[in-house]
Structure P
Amino acid sequence: MIRLGFDVYSVRAFHWKAMQLIDYAARLRLDTIQISSTGDYESLEPQYLNKVRSYAFSQGVKLEAGTGCICPTSSSYKPESKDPVAYISEGLRVAHAVGATSMRCFLGSRPDRFENGPIEKHIESTIKVFRAVRSEAQDLGVKIALENHNGDLQAREVRTIIEESGKDFVGANLDTGNPMILAEDPMVTLEVLGPYVVTTHIRDSVVYEHPRGCAFQWVALGDGVIDWRAFFAKFMEVCPNAPAQLEIITGRPPQVVPYLEADFWKAFPHASAAEFARFVALVKRGRPFEKFMVIEDGVKPLPPEYAAALREQQRIDLERSLEFAKRNLGLGARWTEDADHR
């Protein structure tokens, strides 16, 4: 049975800290949550983290941990993070303290592929950082879970980093929404990274043809074009022990992927034509989002009325996505056990 939970970014507008997030997950009868940033704790002191660990255990919620950008050459790397090895080491120690066996992190974002490229230099920097913390990760029993993040890495590049760093302590945090940015079918992402998947960010998308190539938009689970039954049938084959952590991101406008323009491909010198053809097939059978959505996420300053609507939309879209996962896909060990006893 695939465990079901969510990445806490899904309800970021509530600004809940670890204890509140655990309460929320327990109330929804979930198996797990991913606390994907150290900023989601009230403190990083050992005594507090031990309380978080004990409380999660008492509520039957398995914790996964995370941190941010760990690549020093990325435009997403924050100067206050200082030394990247120290930064990722802190994340590993926090993960261990709360009882997590995985720690999500990412290389960077879309500019690292285009304006701040080539991507190869960032891949080399990331491998170097990972190798520097190998012993610590192994001693703590925490596996690094590299996410295919917001426009940085295609699946084969994530796999390269994992294999060259050491698959004994580095795995994948498989995100199903981010491949759209890089003209990659999420099913391809799963097929390539499946054997390395430690944890996930599960998110649906709509995608459709556009004069410049295609456009996509992230939506709640079940509102998009992904064939989730086929996806999780494959998931059970290649990574059955990984949880399905929903990372639902709604409230953003469609984004254009200009794959009909030559400049787009300068950032993909080693792209697979066969894999791109599968993405085009997905585009051709896709469609725009035709339901209602508040679209203001990321706009600043945001009027209070819009902020309140977006906050409530995050909760509603996450909860109906979880219901879709439970009732339509049979995900969630804890929920299924409850249903069996009804």
Structure Q
Amino acid sequence: MREVIKTLVVILAVLLMLILANTLVKLLGEVASGDISLRLMGIYVGLRVIKLAGYITPPAFFFAILWVVGQMYRNSEMAALQAAGVGTRRLYRPFVAVALVLATGVGAVSLHLYPLAKSHVQEMAERERHSVRFAGLRAGGFTEFDGGRFLVYVGEIEGERRLRRLFVRYERDDREGLVLAASARVEQSDEGRFLVLESGHRYDGMPGEAGFTVARFEHYGIRMPDARTLFRASSVEMMPLALLLAGDSPKMRAELQWRLATPLSVFALMLVSVPLARSLPRQGVHGRLVLAVVFYAVYLNLLRLAKEWMERGMVPPWAGIWWVPASAVGVAVLLLVWDSPRFQRVWRRLRRGTA
């Protein structure tokens, strides 16, 4: 149990660092382009950690058992344990204890904590969409949008919406324009995000060329480049567990079973991991590790495919997604039977009789 937990922690830490590093690079680019604020970036990272903690724990536990038990076979420890009367049922005992704790934790995350956090982040993202911070504008500095085609300088920011002393440079239809304004505000409408400037001057075109104009205005609106929305979630994904249990639509049933599939996968993959970790002295260091990787890839894709089939109504409601973890348990039973000494004796007799 101690060795499996240590290996599990190492695998989780490595996977989290690799995935979060890629996420952070993308989010920092969005912050630099003004699509999201630095505060919202931190919230996105926290939401990502919550999601990963639930969804990568089952495969991490699966490969932790594979590694530990495989090492025991390699070092002949399993041979010594079997000679001392320790069978497969005794071997499963510590893994089942760890699986109960992990399944409880990931079940709480997938069923309640992650949907609740996702709903909260959605509300914060909507509030930031209507604020100056979401626009990425900062006092005393230039902010670029759309690869430098839209440039804004803000002298001072008051509250969530008011801006003071603005300089704006923009390029549209192969023409350049400059705007100077005493104040401005950011407004969100169905047509997009607008920077509404007040009490200023607009210079359109290049000085000395035809079409160059200078105008004074009291109010002048400029549509800002569309911001990319990093957070997209359907209402079903953010529904609390009580509503999913009461719902009868295919999407709600599929979402409920998808959440339940995470804790069930902890047990299903644990049952398969022990026979997959078995290796004979001449089978190499990693035994059936390659087969285990292929098995998990097939398992994960079948889960996603089963959810899609259920959402489209292609499978009956009683089948749902349950058959994927159940199939993994069936594979575990077949492997245990195949590796049992009694079956191997019968198999050798059949082979000798055939020969």
Structure R
Amino acid sequence: MSVLVTGGAGYIGSHAVKRLLEDGHEVVSVDNLFRGHREAMDALMPLSKGRLTFVPADVGDGGLMLRLMVEHKVKTVMHFAALAYVGESVTQPLRYYRNNTAAALALIEACDATWEATGGGPKGGVERFVFSSTCASYGEPSREFIPIPESCPQSPINPYGWSKLHVERMLIDYAAEATRQGKPFGVARPRYFNVAGCDRSGLIGEHHEPETHLIPVCLQVALGQRDALTLFGTDYPTPDGTCIRDYVHVEDLVDAHVTLMNALKPGDVPAYNLGIGKGYSNREIVDSVKRVTGRNFTVKEGPRRAGDPPELYADPRRIEAELGWRAKITDLDEIVGTAWRWFKEHPRGYASAG
């Protein structure tokens, strides 16, 4: 199968490209390289045996997306391309709606246009769309919705969450009408929590600029690249006073996307929460990083950040019951260990090879 992966040079997207290549698919990876890394694509080229095409472009260029889909006979789109900093979305909301929502609309329109461009029929246009959604669409769930099920009301509290929820709605509406018109189109809407870890082979990894995720920040402190780690809030109503979050390994996350892609049928629009089904506290993360790296480092305590609920973790039982998927890499030290290998061998991320 030919799969178009948007944001393919980013953290999650590059891991998806690797998995799809390993499964024997042809992959067209698109990334504007604003926060993605061409080096990730370079690392995957030898693995591809000619089945990887990388195009440095913007997903919002609907004409180009259509040409790529038709030329490569794309049947599935995995859409990861997005800006994903919550705080940035608050200060630059229009940028997020343009990049995350408007660009997704152009991509969906290109998917629709493939049916006419290819003459339709059973071997016609794009049939499956796996959309990288987010638990941020739930906003701040009340205690009764912890762990968070898919039935939890979606009420985002920031433009990032809204920018993703708007795309979910567009996809639901389009899938219904397209299928009614004889254009079979199924949509999967995985909503995930904190993605962590790196490819266990060490071929690709995690490189964000700026870096805001807790595990990478801890590893940067362990490497001496930061002076100290600050825990924001140590007086939450949790066992150790710090926030609790669900950490799903990036390989498990990608495995769920592949599972969804293979299961989609025309008109399907399922939503699934992806996580391990339990949370780890910020202090537990710090302790794990110290164990795995064998390095002690300075930890400071700071005030709570606005909008940080005490606990957020997934109830992943629906996808397990319906599709048999469950996370396999759930030990915290193992998750941290895969990240530590990458950070230790690539202290400057993908720039380390330069």
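Couple of notes before you dig in:
- Which of P, Q, R yields 55, 48, 46 [Cα extents along the principal axes in Å, calculated]: P
- If you line up P, Q, R by mean count of other Cβ atoms within 10 Å over residues 10-17, the top spot, with the largest value, goes to R.
Rule-based calculations on the coordinates, nothing more; no lab input. None of these values were measured; they are calculated from a predicted model. Cβ atoms are built from the backbone, for glycine too; each structure is taken alone.
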